[in-house]
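Take a look at the structures below.
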Structure I
Amino acid sequence: MKNIINKHIAGALFIGATAFSLTSCSLDEYNPSGEGADQVFKTPEGMEDLVNQMYYNFRWKYYGREDPCLYMEGNADIWQNIGSNYEYGKQLTRCVDLQGDRGQIANVWNRVYDNINDANAIINRLNDVVGLTEAQQLDFEGEARFMRSYCYWWLVEFFGDIELRLEETQTAEFTAVRTDRKKIYDDVIIPDARIAAEKLPVTPYNGHIGRSTKKAAKALLARVLLTRAQYETAGSAEQKYFYEEALKAALDVINNKAAYGIQIYNTYDEIWQAKNNKNNTEFLWVTTFSSNSSLNPDSKPNRLYRYFAPKLVGNAGIRNTATTWEYPSEGTLLMPTYYFLNLWEDWDLRYDVIFQEAFPENSSKTFTWTEALANRYLRPDLIGKQIEVGDTALYFTKKSLTDEFKQSKSYAAIDIDDVFETENVNAYGGAPLRNYQADPTASTQYIASSFPRFMKYRIWDRDENGTFLLAAANGQFGYADVPVMRYAEMPLIAAECYIALGQASEAANIINQEIRTRRVVKPDHDLSEAQVTASDMNIEWIMAERARELCGEWLRWFDMKRIYSPQGNFASTIVGRNPSMIGDDCMQEYHALRPIPNTFLDKLQNAEEFGQNPGYNPYTK
C-alpha cells in the first residue's frame, strides 16, 4: 500500500480555526483561492484535497515531533526529564510556570481546531459535490467524522469545557461560548465515532496508509466511551452504561480481527521491527512519513528515535557516522522513571524487546579507556582496559549490580542504584534521580543520563541487513510511520470495563487470551508466570499493565487524568511515582486541564466571560 500523499490546503488562521481563503499547496499545485474555492470544493478532486488536508498537522505538529512526547508522555508517571537537561520543556513535563502564554499550548489549540474546521467543511460541503461515487461519499464523510471525534476528544481532555463548532469557520469570529464537556461527548465525539465506524471501509481509501479506516473508528469509539465514563458518578447507572458500551466496542474489534484487517504477529518483536513499520498489521491508525523529504510538511521528519535515547555517541568507542546504523543522531529528552523500570518482572519479554541495555563498541579499532572517559562514569578501575569492536562498551540496566560484577568487566556498567536514590523509594514506588552535582569529579551529564534505550521507535532492525528508515545514519531524517492507535489497547479497555462492571474473571480471561500470551514470555520461563487471575484484577493493575504495554504511545497523560483526576489524586500520584518532578508550582491538581491560550482569548470580545481554566493566572486584557 501507499502512504497518504501530501496534498493539503493551508488556510488563514482565525480564532482557533482555519478559513479557506488565502493559499494552497499540493503536489499538483492545486490553487483554490477567493470565491474560486467554493467551486473547487464542489469537485471530487477538490473535496479529496480537503480530506487530505486533515492529516497535514499530524505530521507537521503532532506525532513524530517533540512537543507531544513532552505533554502526552513526559507529563505523567513513567517518563521524566533527563538528568543532564532537566530544565528543558519543564512547562510541558512538570508544569513549571505553565500559563496561557505558552506557545506550545497555543499550537495544540490552534492546530487541533484547524483539523476540526477541515472536518466541518467536509461534512457541510459534501452534499454539494458533483460527481462523487457512493464509495467516495461514504469514505470522505467517515474520515471527517473520525477526525472531528478524535480532535474534540483531544481538546476536551486537554482543556475541559470548550467552544463547540460544528460549522465551517470562513471569517473571523470574536465571541465564543463554552460548552459542557459531557454535551460535546454525547452530541459529537461519540456519535461521530459511531458514524465513522459505520461508513469507513476496511482498507484505506485508494490504498493510502495513514487514512482512517473501520478498525481505527471502532477503536476510537471504544476509547471515547471509556473516557466518557469518568464524568459520571462512580457506580452510577449512567457510568455503567458507558462502561457497557465501551466494552461492546472493544469486543467488536477483538472478535472481528480478521474482518477488520488485523493480524497478530507471532512474536512481540515483530510489532516493532522496522521491516513491518510501513504495513503493520497490529497498528490501527498511523501518522505517515516519507523517505522523500519534500512530501513531509516543511520537510519535517519523524525524530522519535532521538527523544528516548541515553547519551551513547562519543563514549566508549561508540560513534555516529554515515555507516553506523545502530547509533543515529541523539536528541535525548525523556528517560524512564524508577517507578516504571520497577514495573517489569523477570519473565516479561516485552522489556527486552522495547528496551536495550547493552550497547556494543562500533568503531573500527580496539577501544582503550582513558582517564577522562572513565571518570565520566566514576569508574577509575576502567582506565587502561580495552574493548574489542562489537563487544559491549556500555551497559545501562534496571537491575542492581554488585561492585564485584562491575569491576570484573571491561565495559562501564551503570545500574539502577547509580541513577536513582533507591534507598529512598517512597510509598508510591517512586525514587528521585541521584544528585552528583556535589561531587566535583562526577558528571551528571553521563551517569544521570545512563538508562535503557527505548526501542519502540527504532528506525532500524537489529540485523545489519535489516530495514533502515533513516535517510543517513548520522542524520536526523527518520521516515518511519508513527502508530497512533494499536490493537493492544482494545483488550486493555475491555478488561478495565469488565473490572468496573464487577466481572473480574472475564477481565483476567481477556488479558490472558490477548495480552499475556506465550509471545510476551521469555523462552526460559513458563507461561503460567505471566497469566493472571480474577484476584489480580483491579484498576491499579490495569494502569500498571497499560504502562508496560502502551508506554510511549501517546496515552499516559490521558490515562492518569482519566483514572486519578476524578478521585482528586491526579497530581499526588504523578509526583509520588515521579519524585524528580520538582520546581515552583510543579504539577498541581488543576494541571489535569491545560490553560486556555492567551492568543485565543486576546481575540475575543467576551474573553473575561469565556475565562481562563481554574488555577491559572486569570486572563485580563
Structure II
Amino acid sequence: MTIPAHSNSAERVSKVEIRQYVESILATETFARSPRLARFLRFAAQQTLEGNEDSLKEYVLGVEVFDRNEDYDPRIDPIVRVEARRLRAKLKHHYETGGRDDGVVIEFPLGSYVPRFVKRATAPAARTVETSVETIAVLPFTNLSSDPENEYFSDGLTQELIDALTKVEGLRVVAWASANQFKEQRPDLREIGERLHVRSILEGSVRKSGDVLRIAAQLIHAVDGYYLWSETYERGMKDVFSVQEEISRAIVSTLRVRLTGRPRDPLVKPGTSSVEAHNFYLKGRYCWNKRVEPALLQSIEYYEQAIAADPLYAQPYAGLADAYTIIGQYGIRPARNLMEKARSRALRALELDPGLAEAHASLGLVSALEWDWSGAERSLRRAIELNPGYASAHHWYAYECLAPVGRLDEALVEIERAQLLDPLSLIIAATVGDILVMLRRYDEALDQFRRAIELDGTFPKAYHGAGRAYVQKGMFTEAIAMYEKARDLTAGFPIPLALIAHAYGISGRKEEARLLLDRFLEMAKREYVCPFVLARIYLGLGQLDETFDKLEQAFEQRDARLIHLKVAPVFDPLRGDARYESLLNRIGLSDSYSASDLR
C-alpha cells in the first residue's frame, strides 16, 4: 500500500527538507552569533514555504523582523537593505567554509527578499551533513555474548553512550531510535552517514561473561570509511560507567569538540553503584523501547526491581513514569490512575536527581496529559535546557504541549528539531505529519506519512495519519484503504477499526459503520473499551448527542487523546456547540486561551 507522491520533481527540495535545513543552518556558529540575521532568514523562509512571497516587501520586513513602528518609511530607514546585504554575505561565507558540502543552497537574488532553495545535483554522499557542527551516530553495539538475553545490556550501553555525548557542546548526536534502524542490517557506513546526516560513526561490540565485560569500540569517518580511533576494554561489571566515560572522552578528544561546563565534569554520571540495579534498569528500558503492551508491562516489573535493589536510583523512577504514561496514552488501561502514578514517580526521580533531563521531560508529558499546560511547558523546556539533544523532549513539547493549545507553527518548528536529532524515528516522522494535518496542510502531511511508510511499511501510526489526511480531503476510499492496512498490521487493535467505522459513517456507508459500532458495544460488555474510540464512531455517524456522551466519559477518565480536541480537524463538526466549548473550557483549551498564558 503506497501513498501517491505530491512533489513534481525528485530534484526539487521538499518543504520538510527546507524547514529542517533552515533550522540546521540557524544552529551553526555563523548564525548563532547573529540573532537578527537568523530571525530574518527564518521569517523569509517561513513566508515562502507558506506561499506568502508577496509579503516579503521592505515595509513588512522592517515591521515584522526588525521591530520598526507602523510609521516606518523604507525610503528614510535602510535597515532592511543593509541587513539583506549582511545576510547574503553571511550565506556566502557559510557556503565557502563550514557549509561547502551542504546539499541545499539558500540564495537571495539581488533586488529580492524571497529566498530560493536549490538542491545541489552533484552532492557527494555526505553533502547533507551539517558540516559546521560535528555530527555523530552511535550504532547499536553488537552483543557477542553466548547468551542472546544479554542484548538488553549492549542496547543499554549504546543508549547511555548517546546520553553522555549529548552533553557535549558543538556535537549533534543522532538519537537512539534512528541509530537502532541499523541494528539488524548494516549497509555501507557511507550510506548510513548519508541517511543519518552524520560525519562520524561509533560502533562496537560487547561480550559479557559473568561479571567480566569486554567492550570494543571504533570511531569511523562516514565519508571515506577511515578509522579515527579504536580501543578495547576488559573490565568488571562494576566498571561499566568508567568505560563509558573513557569512550566518551576519547570521542571528544578525537573530534576536537568543546565540552560544556567545567572540562573535568564527568560526561557519565552513574545514578547507582549497584550493578544489579543498573542491570534491571537496562532491562526495563529495553522492554519500554518495544512500545507494545506485554513489553510495557514487563518494563514496569524491571524498573520496580531496580528500585528495590537501590531505592535512591533516580532513572528507574523516570522509567516508571514513562511506562505508566504510555500505557495510559495508548488506551491499554484507564488513564486516570496511571497518570497519578506517573506523576509521583517523576517527582520522586527529581527529588533524587534535580538535574535529570529525562525526569523533567517525564513530568512535562504527564502534566500535559493532565491538562496542566503551564506546568508542562516549564518542565519540558527545562528538560531541553538540560539536554538539548534529547529528541523525546522536543517531540513531547511539540505534540503534547504546543499543538494542543493552538501554537501549531511553533509546534512544527519544534517537532522538526526533534526530527533533526532523530531523522529515522518513525514516531517523530508521523508526528510531523499529524501536526501538518492540524495545520490543514494535507498534501504535505501525506508526503510526510509516505516517508514514514518508506522507512518501515509495518508502522501502523503512519497509515492512521495518512487515513486522517485523506478523510479531510474527502478521499474516503483511500482513507479506508490506509486504515485497513493498519488494522491488518495490528491484529485487531481497536483504534484502526474505530477509524474505519468513522470513515464509513462520514462517507455515507452508515450500515457498515453501525455493524462495527455494535462489535465495539458487545466488546465493552467483556473488557475495557476506551470511550474516546466510541465517540469517534458516533461522530462519523453524525450522532452528536452520543458523541458528547462518550467524550464526557473520556473526560471523566482523563483520556489522553482529548488534548487535541481544539486543533484536530476531525472535530470541526462540533465547533459552535455549547457542549464542545464546555469541554474545551474544562480541559483548559477554550478559544480565549492564548500562548501568553503559558509564559
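Suppose you compute distance in nm of label points 7 Å out along Cα→Cβ at positions 194 and 450 for every structure in I, II: which one lands on 5.7? Don't skip to the answer; put the middle values down first.
Details: I: 5.7; II: 2.1.
Working through the options, I get structure I.
One of I, II was used to compute distance in nm of label points 7 Å out along Cα→Cβ at positions 146 and 170, and the answer was 4.7. Which one was it?
Working: I: 2.8; II: 4.7.
Only one of I, II returns 4.7 for distance in nm of label points 7 Å out along Cα→Cβ at positions 146 and 170, namely II.
For distance in nm of label points 7 Å out along Cα→Cβ at positions 178 and 418, find whichever of I, II sits highest and give me its label. List each step's numbers first, then the result.
Working: I: 5.0; II: 1.4.
Answer by largest value of distance in nm of label points 7 Å out along Cα→Cβ at positions 178 and 418: I.
Given that log10 I(q)/I(0) by the Debye sum over Cα atoms at q = 0.14, 0.27, 0.32 Å⁻¹, for residues 362-409 alone, derived from a single structure, equals -0.26, -0.93, -1.20, which label among I, II identifies that structure?
Details: I: -0.37, -1.18, -1.29; II: -0.26, -0.93, -1.20.
This figure was derived from II.
Starting from the value -9500: which structure in I, II was helix-only ellipticity at 222 nm (-39500 (n - 2.57) for each DSSP H run of 4 or more, over all residues; to 500) calculated from? Walk me through the numbers on the way to the answer.
Values: I: -9500; II: -17000.
Answer by label: I.
With relative contact order in percent (Cα under 8 Å, 6 or more apart) coming out at 19, pick the structure among I, II it was computed from.
Numbers: I: 19; II: 9.
It was calculated from structure I.
For which of I, II does volume of the Cα convex hull per residue in Å³, calculated from the coordinates, equal 153? Mind showing how you got there, number by number?
Details: I: 153; II: 164.
Label of the source structure: I.
With distance in nm of label points 7 Å out along Cα→Cβ at positions 242 and 514 derived from the coordinates and found to be 7.4, which of I, II does the value describe? Can you show the working numbers first?
Details: I: 2.0; II: 7.4.
The value was obtained from structure II.
For structures I, II, which has the highest computed value of percent of Cα pairs over 12 Å apart, for residues 226-265 alone?
Working: I: 61; II: 66.
Max of percent of Cα pairs over 12 Å apart, for residues 226-265 alone: II.
Laboratory data are not the source of any read-out in this text; all were calculated from the coordinates shown. Nothing here was measured: the structure is a model prediction, and the numbers come from that model. Cβ atoms are built from the backbone, for glycine too; each structure is taken alone.
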